1. Supply the structure label, taken from P, Q, R, corresponding to relative contact order in percent (Cα under 8 Å, 6 or more apart) with the calculated value 10.
2. Compute FRET efficiency 1/(1 + (r/R0)^6) of positions 56 and 120 (r between Cβ atoms, R0 = 30 Å, to 0.05) for each of P, Q, R and report the one that scores greatest.
3. Here volume of the Cα convex hull per residue in Å³ has been calculated and equals 188, so which of P, Q, R was it run on?
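Each value in this text was obtained by applying a stated rule to the coordinates, not by laboratory testing. Everything quoted here is computed from the prediction, not taken from an experiment. Cβ atoms are built from the backbone, for glycine too; each structure is taken alone.
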Structure P
Amino acid sequence: MHNCAKPVVTAINGSAVGVGITMTLPASIRVVSKDAKIGFVFGRRGFNMEACSSFYLPRLIGAGPALHLITTGAVYPADSPLLRNLFSEVVEPGQVSHPRTRIYWTGQSPEDAHLLESKIFFDLFSGKDSREGMESFMQKRAPRFTGTMEKDAPSAYPV
């Protein structure tokens, strides 16, 4: 994962303890269900850290929290403050594979991505916030955007 040229997204939809969590550390983006339990339990089992977790964990969450997780071997809920910087997103149970989280990777070709971007760009370009953005730039002032995703989302935006 570390040397992969493309972003790697992992989705944790249940408990991830030991290698279940360490194997996700090299990923670019980690999405986790709020009800997941996370544990680096090596010390409680008489094992040492594995899967390069001694390299990744302190760099992701800091040396202090990493040392705490490793030395206590406790299991924590995904939204624990100790795990704050470990996950890109903590989502509601059952939403890990929700289309909103799949926006990170669609598995489509560059051409498909370009077509989608073009459709979204066209919709946004013809909207009121686009006009406001251009006018505010020309008038050298901060923009006053009023659009919302609920009512002004581009028609091609992945939901």
Structure Q
Amino acid sequence: MRLIPPLSTPGAWPVDAPCPIEATIRVIGSRPAMILLREAAYGVTRFDDFTTRTGLSGATVATRLAELTDAGVLERQPYRAPGARSRDEYVLTEAGHELLPIIVGLFTWGMRHAGPSASLSLTHTECAADVHAEVRCASGHPVALDDLTLTQTEPTART
């Protein structure tokens, strides 16, 4: 990766300068958060199912779901099972769906390098081809690490 000044000058860029990678890690960087995101991607929406499927404590699930909801990755939607009280389920927002390349990348990396723990495959439902994450530029070209340039730009509003 090529860094353009001031990013390439040691000490010229403040250590505490805003970083989108660090900001993302604050939201999804814990093991419980990633496991809950995995389950949400699998279609899990209900609190009890999150605790059952992950083995995480109810307190941990509650805390992480609240954090992911506050961050705009999940949203609460009320539901009511017949004969039961109203409850909330947690569904991925658009921002949550935008994390799919990260989830797929972690799955693929884990299967290749962390020793597959189960006989799993991730395939495209329509054609049955294996799915993988890939970095491409806005023009559609595949991009390797050596093909990237990091430049400081003017701050923009979050969308």
Structure R
Amino acid sequence: SCTCVNGETVCTHTQCPPTDCLYPTRNTGSCCAECDSCTYNDRIYSNGQRFTTPDQPCHICTCLDGTVECKRRPCPPLNCTNSHTPPGECCPKCPDCSFENRVLVDGEAFPNPVSVCEECKCVSGRIDCYPQQCPHPHCNAPLAGTCCQNNCNGEELSLQ
């Protein structure tokens, strides 16, 4: 700052107080750095902002009062023991399945092409097949169906 003393300009440097944060930011028009935002890898983040960085894509960083904290991104729990982490991805995955020249992702279900009353599912890299789940009929004498006996043909179950 500069002042005029006895007709002469006298300038002094502003002494900035020390900051107690790792990534202080000097705002436009301010001489001293403050801890209300974060400068991290030459980018400015506002207080409370969450972000990822190219050098750590599997981490989520948060700017909090001038300090950046980065934590590994949480991954969903898996129901398999033979998981793997594909290249370029952050979280492990259960293996996919291959069936009739088709790739199925873990958990994907499809009708069994051999037995029409069964459904199959990709589970941890293998195909498991099981009988279709049939809804309960809402009548006393349901008609036989292809797989399930739940066709009431318009007759409703009477509750007496």
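1. Details: P: 21; Q: 27; R: 10.
Traced to structure R.
2. Details: P: 0.35; Q: 0.90; R: 0.15.
Across P, Q, R, FRET efficiency 1/(1 + (r/R0)^6) of positions 56 and 120 (r between Cβ atoms, R0 = 30 Å, to 0.05) peaks for Q.
3. Numbers: P: 158; Q: 188; R: 282.
Here the read-out was taken from Q.
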